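Student: Pasting the structures here.
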Structure I
Amino acid sequence: MKIVIAPDSFKESLDAMAVATAIENGFSQVFPQAEYVKVPLADGGEGTVEVLMQGLKGEKQYSNVENALGESVEAMWALLDNGKTALIEVAAASGIDLIAPETRRVLEASTFGTGLVIREALDKGVEKIIIGLGGSATNDGGAGILKALGGKLLDNEGNTIANGGAALNELASIEFSELHPRCKDVEFVIACDVDNPLCGNNGASAIFGPQKGASEQDVELLDKALANLASKGEALTGINSINTPGFGAAGGTPMGLSLAFNVQIKPGIEMVLDTLCFDEILENATLVITGEGQMDNQTLQGKTPYGVAKRAQAKGIPVVGIAGSLGKEVDGLYHALESVFGTVRSPQPLAQVLEEAEFNLTRSARNIANTIKLGMTLA
């Protein structure tokens, strides 16, 4: 019996490998002779580099760049496929977690540091760049990335505009004569789990800006700024991207990237599964177990368990989901998974739940395995 264990992390308690190991420990007490294949996963946001480094041969890289507010930071990324592919997370340099809540300034926040990481990858001669967008502190439409790559963002007097989303209201033209020469030579994949457009009521500023500290006035200002960036981008490329699905992710970062690169946008979990050759891993599997910290109907919106379940369903392999907790609405999950289980054993303070996550997960996995064994016996 081959059992594939492919979970996401349980945030704030267990990383994806620890989750997979706990599930294996529980199941192996009941099925000690089974073949277990652990595939720790992420959906393209924070933690994706670490996850893929566990499943692929690669080399971690560290770049001394700057965070979203210009402070020094060491950003970790990775080279895969013998240096041909760079895997980068926006959060590593421009992440919101790198800035204390009381010092966050979304109007000034810039993706310049992420651009420096991309520039270093290009200098190393990579042929493909994969970038995960989750967890950004920015709302600058990727303008900082363009600057780091040699693009010039100019005002009406020909001066370079300041960093940050608000400054895009002063943008009069974009000039690419000094853009990094390899930008159009690489395959560029954006891992994105939202379909929000750049602007409007469902755009980057309105939906994600408040999470980064934007007031109502800030949201209005930033939305106009991103619309101006899209307008100047259209003058450069002839393409109007203001309503392009997904361009509202990470403060509009795909907008800027699309001006410098020939981009492809893929759901984050699909990108991860493809990179890990997950369909090949599923061959001859008897059962797939997946999970995340909390599962509910929102899991169906591109989260790791749903991505795993779709791949397994296509091969006729049953899927069990194990979560730290289950949300109020889970009915939709049963269209994708045979069964779902929460692991918290009783009402507890959050701190205790996080502390006991590994124990609860292992115990639940063992109980699920015993239930499966009982079903096999009865059959």
Structure II
Amino acid sequence: MFDIPFAKPSITDREVAYATDAAANGWGKKCYEYITRFERSFAEYLGAKHAIATSSCTGALHIAMRALGIGDGDEVILPEITWIASAAPVTYERAKPVFVDIDPKTWCIDVTKVEAAITPRTKAIIAVHLYGNLCDMARLREIANRHGLYLIEDAAEALGSQWQRQKAGSVADVGVFSFHGTKTITTGEGGMLVCQRDDIYEKALLQSNHGRKPSKHTIFWMDEVGVKYKMSNIQAAIGLAQIERIEELVTRKREIFAYYQSALADLDVDLNPENPGDVNSYWLPAVVAHGGLSEEKRDAMLEEANAQGIGLRPFFYSLTRFPMFSHLKESPVSAKVCRAGLNLPSFHDMTEDDLKVVVAEVRKGLST
């Protein structure tokens, strides 16, 4: 038996010290101290003007929906393959998710199909940087501008990726991030909303705090009904320590991916791409096999690997396969990729022996 999970965080003495200080001293007047420091450090790293720490990326995206005025009857375009949290907040506001097939090379939204999905009800496009891979932000920005739409980056999985020297999540009108325990940096559970525009920030800040303005003369006055997705001070303390180590953490992700890329180079598979001028942080290495790998064979391969303690996992499903969206037709590229794809372990403390075990298991599974 092995002990190679697909992901786990890197926690050092720095995270422990910050969290201990927050637990011992971060109360009363200091109850938001680490939250404020984390938001400032995160925004500075991204080159973003504003950041709001949240309890999850799902919460951050829900705040974005409200801040951008997306509501009943509106339509939001997003890729067919992504985690459910990219679509769920759209439905919270009784708007309609409109799914577009993915690009076979990037596994992100196919920009050539976006325009055909736009209707008079379309309000926004969500660009999901899947597994750290980057969307074509230039073309999406041009389409959004031409049709008067908001552009949102779901960068939950792309912290550290760079699109043409701009950090993922800082390019669109709003960006959202996840700090789940599987992500490149973690707060256990948590997220962040970032933006450059003051007007969007003010609306998002109002929504994130029960609908009350910080400038009001009394803390108990509400201007509208908002939501509450607040991150705790202790979580933010861990997040601050993590963002201070971000270059180290991303570098290690890239080293692990480079090992897989070299070790699997002779197989008939695709791995996460990195386009010229971009930097992929490779949050989670993925392998998509060409021909000969059915979903049944893939799942049997993963079952055998996991029984041995090797944390392989399947590619995300097409959202149209879920009961709530099954009335929609599954798109051809999404159907092919999600059935033939798998994710490989990628955590900071992986040893070379761990990597060799994973590679051997993948090679064995694909050969049979």
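Student: Comparing distance in nm of label points 7 Å out along Cα→Cβ at positions 228 and 324 across I, II, which is largest?
Tutor: Top value of distance in nm of label points 7 Å out along Cα→Cβ at positions 228 and 324, among I, II, belongs to structure I.
Student: Continuing with this model, one more query. Work out which structure the value 19 belongs to, where relative contact order in percent (Cα under 8 Å, 6 or more apart) was derived from one of I, II.
Tutor: Details: I: 19; II: 22.
Attributed to the structure labelled I.
Student: Follow-up. Given a computed value of 0.35 for FRET efficiency 1/(1 + (r/R0)^6) of positions 68 and 220 (r between Cβ atoms, R0 = 25 Å, to 0.05), which structure among I, II does it belong to?
Tutor: The correct label is II.
Student: I would also like to ask the following. Between structures I, II, where is Rg/Rh (Cα atoms, Kirkwood Rh), for residues 212-291 alone highest?
Tutor: Largest calculated value belongs to II.
Student: Suppose you compute distance in nm of label points 7 Å out along Cα→Cβ at positions 260 and 308 for every structure in I, II: which one lands on 3.4? List each step's numbers first, then the result.
Tutor: Numbers: I: 3.4; II: 1.7.
Among I, II, the structure yielding 3.4 for distance in nm of label points 7 Å out along Cα→Cβ at positions 260 and 308 is I.
Student: Could I ask something else about it? Comparing FRET efficiency 1/(1 + (r/R0)^6) of positions 84 and 284 (r between Cβ atoms, R0 = 25 Å, to 0.05) across structures I, II, which is largest?
Tutor: Structure II comes out on top.
Student: Given a value of 2.7 for distance in nm of label points 7 Å out along Cα→Cβ at positions 12 and 356, calculated from one of I, II, which structure does it belong to? Intermediate values should be presented prior to the final figure.
Tutor: Numbers: I: 1.7; II: 2.7.
It traces back to II.
Read the figures in this text as sums done on the coordinates, not as results from a lab. Nothing here was measured: the structure is a model prediction, and the numbers come from that model. Cβ atoms are built from the backbone, for glycine too; each structure is taken alone.
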